[in-house]
Each structure stands twice: as structure tokens, then as C-alpha cells.
Structure I
Amino acid sequence: MNDRNPRIRQAFGIPILAFHKVDPRWEWGVTRVTPHRFASVVRYLADNGYRTIPLARAVDPEYELPEKPVILTFDDAYDSIYEHAFPVLQEAGFTATVFVITDYVGDLNTWDVNLGWLRFPHLGWDRIRELADAGFEFGSHTHRHPDLTRIPPERVRDELVVSKAVLEDRLAVPVQFVSYPFGRYNREVIRITRESGYLNACAFWSRVYGDEEQFVFERNAYYLFDRVWNLRAKLGDNLLTRIETMKLKVINFCSHGTSLVKPSG
């Protein structure tokens with residue numbers, strides 16, 4: 001962390017939780033959580049004094065943070081966010097940051113490996129705009145969800161620039177953040193991300209290369225088998241938190257199978 005940068009200093013240490021699908025349908029895989037489980041997460045946060053903030057507030061040094069801030073993020077922008085997460089978040093007065101794969105808006109997740117012959121729809125533009133009007137923040141999850149470390153630099157730039165432009169055109173707001181597909185990035189990806197106009201990126205753990213300031217925000221993903229004690233560990237900084245981090249690294253490593261089977265998104 002660069003202590004001279006008040007923007008980074010403000011954001012550093014705020015817990016960021018990552019979700020994917022909030023869906024009652026069973027599938028092979030662990031990134032789904034049931035609507036009931038998601039509601040229990042939101043209820044725990046609200047009952048224990050947490051308040052959600054968007055990433056843009058977290059990096060604004062003039063914004064006064066709530067006593068217990070938390071950032072909720074959704075990768076892939078599945079339609080189940082609107083169907084199952086949005087009503088629960090609204091009831092609690094919470095919002096979230098949603099990362100969109102722009103070439104799949106309104107379509108099925110054919111970019112993903114099909115486990116169990118079940119496909120999941122992504123949010124369409126009407127629902128994305130409705131969520132934006134309700135205070136949800138939107139960021140890029142690239143244009144077609146490739147592993148950015150496995151494609152040429154010019155394709156990385158295209159993935160980042162096109163998705164940002166599409167979102168800004170559709171929503172008429174600046175798009176400042178990107179979530180790297182599969183949580184994978186390297187020094188070259190960071191360089192191109194900066195040049196493409198992003199303020200920061202999100203992954204599942206952060207690396208600082210050399211003297212660079214912290215650019216990638218670390219998140220803790222919430223999975224199908226997680227319970228309240230897992231949530232407490234993801235929100236804190238203790239031995240259990242480090243165990244959760246190790247678990248996340250193992251799960252994230254296994255997710256690379258998709259990028260190998262479908263490397264181009």
C-alpha cells in the first residue's frame with residue numbers, strides 16, 4: 001500500500017465480498033448460493049451494523065465512511081441478481097457493485113463450461129438500468145470473459161476498452177472498475193488496464209509489483225458451502241480469515257479449467 005495516496009489508503013482494509021449466482025437451481029460447482037443463504041448473509045450484515053458502499057465511495061478520500069463499511073460485488077451479472085438478490089438488498093437498504101460481461105448481456109452463459117447441462121441467463125439492459133437507478137454500481141467484467149493472461153496484449157486492450165465503452169454508452173455514467181475474469185492478471189494486464197482508463201481492478205487476492213501502489217483490490221468470495229462462521233472470517237482479519245484465503249486460492253485455481261477449455265471466452 002502506498003501511504004502517500006489517500007484514495008488507496010481510504011479503500012484499504014474495507015471488506016469486499018464477491019458473489020456470482022444467487023439461484024435455487026442445483027448445478028455442479030460452488031459459485032452458486034441459494035436465495036435463502038444469500039438472505040442470511042444480508043441479514044447478518046444488517047444485524048451487525050454493516051452498511052454497504054460502492055467501490056467509488058471507497059476510493060473517494062472526501063467521503064466519510066460508515067462505521068462498518070462493506071462492499072458487495074457480483075461477477076458475471078447473472079439475471080438471478082435481479083430475481084433473488086435485489087429484493088433482499090432493497091429491504092435492507094443495501095446496494096452492490098455488479099461486473100458485466102458486455103457481449104453476453106441478455107444471453108445465456110455459453111462462455112462458461114456447461115456443468116450439468118444447465119445454462120443461466122445474464123441480466124438484460126432494462127434490468128441493468130433499473131438496478132443502476134436503484135443505486136447499484138456497474139463495472140466491467142470484460143467483453144467476452146477470457147483469461148486476460150492467456151491472450152495477446154492487443155486483445156486484452158480490446159476486451160477492456162470495448163466493455164468500458166459499451167457500459168458507459170448504455171448507462172451514461174463513468175465505468176471506473178473492472179473485475180478480472182477468473183481473478184487472473186499480471187503486470188502487463190495491470191498496465192493495459194490503467195491505460196484503458198480504469199481507476200482500479202478487483203480480483204481474489206492482490207499483488208503489488210515492485211514499487212507500484214496497490215491497484216487490485218482483494219475480495220473474499222462467498223460459496224455454496226459457506227456458513228456464518230465463514231462469513232465472519234471473510235469480514236475480519238484473523239487466523240480463520242487466512243484459512244478462508246487459502247481455501248479461496250484452491251477454488252480459484254480449480255476455476256482455471258474453464259479458461260483452459262474456453263480460452264477465448
Structure II
Amino acid sequence: MDYDLLIKALSAARKGKKYAFATVVETTQKGTPRKPGAKMVVLEDGTLFGTIGGGHNEKLAQKECLKAIRCAKPSLITYDLFGKGDQPVCGGQMKVFIEPFLSKKQLIICGAGHIALPLSVIAKILNYKVTIVDDRKSFANKKRFPHVDTIIIGNHAEKLAKIPIDQNTHIMIMTQSHEYDFDCVKAVVKSDAGYLGVISSRPKRAKLFNQLKSMRILAKLIKRIHIPAGIDIGGQTPEEIAVSIAAELVAENNRSSIGTEKFKKK
């Protein structure tokens with residue numbers, strides 16, 4: 001692999017930029033412009049480093065990289081070079097693997113109470129970047145949460161609204177009151193968060209949904225909220241509830257893999 005290309009990719013990652021690799025993995029004839037192993041890197045703004053052969057197909061691969069960055073999903077694309085239509089006339093076919101760089105997912109936990117502590121530990125084990133937001137210094141501090149990446153002290157909703165949020169961001173709301181929970185949901189319900197969960201009882205769920213509907217929040221946005229958060233495993237203790245929520249996060253991350261044959265009962 002081209003060392004300079006790796007440096008470009010590393011530099012982009014350190015700056016927090018998203019990017020994708022396009023790698024030639026298979027060619028069928030000698031006429032293809034590049035051989036297996038050729039790579040290029042495409043940044044989220046379209047900037048391109050390296051080459052897989054130039055021309056029309058490279059432009060198509062560049063677009064596929066940008067699509068992969070948005071969707072966070074890899075793909076395998078076959079390009080024909082037989083000279084038909086706007087195809088290059090090199091001859092043969094070229095298979096290109098499009099692989100987006102997946103930065104570490106972020107879990108923002110609003111509320112530093114009893115469930116937040118075990119959930120933050122499990123989230124770190126699952127390789128999340130963990131942020132705790134709470135207005136109580138006696139709860140949200142490094143002595144209690146030495147393992148988390150960031151602790152933010154202040155009004156939950158106000159602080160949450162200032163955090164950059166994208167599809168790689170998961171948000172778990174579990175403050176000390178329904179009013180705080182609602183303010184937090186209101187702050188991020190229209191965001192691009194990949195997961196939005198709220199600790200809730202059935203009456204609290206109904207109240208929160210009615211409040212959002214009264215604000216004319218679209219039904220499709222309300223439907224995205226996981227409330228009550230977690231998978232029903234009968235959890236009672238803070239640790240068991242944290243496992244339940246973590247399991248739902250894993251399921252959300254692996255949605256396309258759910259339903260494999262090995263888990264189907266005969």
C-alpha cells in the first residue's frame with residue numbers, strides 16, 4: 001500500500017474528517033488501468049488522493065465513496081471497461097471494494113445517576129467514546145466516572161444542544177426528572193442521532209409523546225425514540241437495566257445482521 005496514502009488517511013482521521021477507501025480487488029484482463037491492490041482515498045468533501053485508474057469509472061467510484069461515507073456501509077462494485085456507451089475501452093472488468101472509515105461511535109448519557117455508571121462502563125467495553133452530561137458535580141465527576149472520555153457540567157438540554165451530533169452519535173437520556181428528560185428530547189429529536197433512547201415508565205412515555213405532538217413534532221421523528229429504552233430482559237437492578245440498554249445499542253449497530261440462521265429455533 002502507498003505509504004503517502006496512509007498518511008493522508010491518518011491526517012484526515014486526526015482532524016475528525018470522514019473518508020472512504022476504494023480498492024481494486026480483482027481484474028479480469030490485462031487491459032485494466034490498475035491492478036489489484038491499487039487504492040484511492042476520498043474525503044467527505046470529495047477531495048481525492050491516489051488513483052484506481054482515472055477516467056469515468058474513477059469518478060463513479062468517487063461517488064460511491066461519498067455514498068458509503070453517508071451510509072456508513074461498504075460495497076463491492078464491478079466496472080466494465082469494454083467501450084460500450086461511455087465505458088472506457090481498456091477491456092475487461094474491474095471490481096472495486098468501497099470501504100468507509102468508521103470513526104468511534106459516541107454515546108452521550110444525559111444524567112449521571114445509578115444506571116449511567118454501569119452503562120458507561122459497558123459502553124467503554126463496546127469501544128464507544130462516552131460523554132456524561134449532568135448539572136450535579138457531586139454525581140458527574142472524574143472520581144465517579146474515571147473511565148469516560150468527557151464530563152460536561154451544566155443544564156442538560158443546553159449542553160446537549162451544543163454537542164455536534166451525527167449518525168455516529170447515540171444518545172441516552174436518563175436525568176433525575178421528567179422535565180429534564182423532555183427538554184433533552186426536545187433539544188435533539190430533530191437531530192441526525194443514530195439512536196435516541198429515554199428511560200421511561202408507560203405513563204411517562206405517553207406524557208412525553210403527547211408533549212411532542214402538541215409541539216407538532218413529526219410522527220416519524222417521534223417514532224425514532226426508543227422509549228422505554230432497552231430490550232426486555234426483565235432487568236430490575238441498575239446493572240441489569242444497563243445491560244438491557246447496551247444490548248439495544250448493539251442491536252441498532254448490527255441491524256443488518258440480525259436474523260441469522262444460527263439463532264433460529266427449529
Worksheet entry | Kirkwood radius over Cα pairs in Å, for residues 16-151 alone - highest-scoring structure of I, II | II
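Comparing volume of the Cα convex hull per residue in Å³ across I, II, which structure shows the greatest value? Please list the in-between numbers first.
Working: I: 123; II: 183.
With respect to volume of the Cα convex hull per residue in Å³, the highest-scoring structure among I, II is II.
For which of I, II does distance in nm of label points 7 Å out along Cα→Cβ at positions 200 and 232, calculated from the coordinates, equal 2.7?
Numbers: I: 2.7; II: 1.6.
Source structure for this number: I.
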Worksheet item: One of I, II was used to calculate distance in nm of label points 7 Å out along Cα→Cβ at positions 24 and 224, giving 4.0; which?
Response: II
Worksheet item: From which structure (I, II) was relative contact order in percent (Cα under 8 Å, 6 or more apart) calculated, if the value obtained is 13?
Response: II
Worksheet entry | Label whose coordinates, when distance in nm of label points 7 Å out along Cα→Cβ at positions 40 and 96 is calculated, return 0.6 (choices I, II) | II
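Out of I, II, which structure matches 0.9 when distance in nm of label points 7 Å out along Cα→Cβ at positions 72 and 168 is calculated? Don't skip to the answer; put the middle values down first.
On the way: I: 2.9; II: 0.9.
It was calculated from structure II.
Bear in mind these aren't lab numbers, they're just calculated from the coordinates by the rules spelled out. Keep in mind that what you see is a predicted model, and the values were worked out from it rather than measured. Cβ atoms are built from the backbone, for glycine too; each structure is taken alone.
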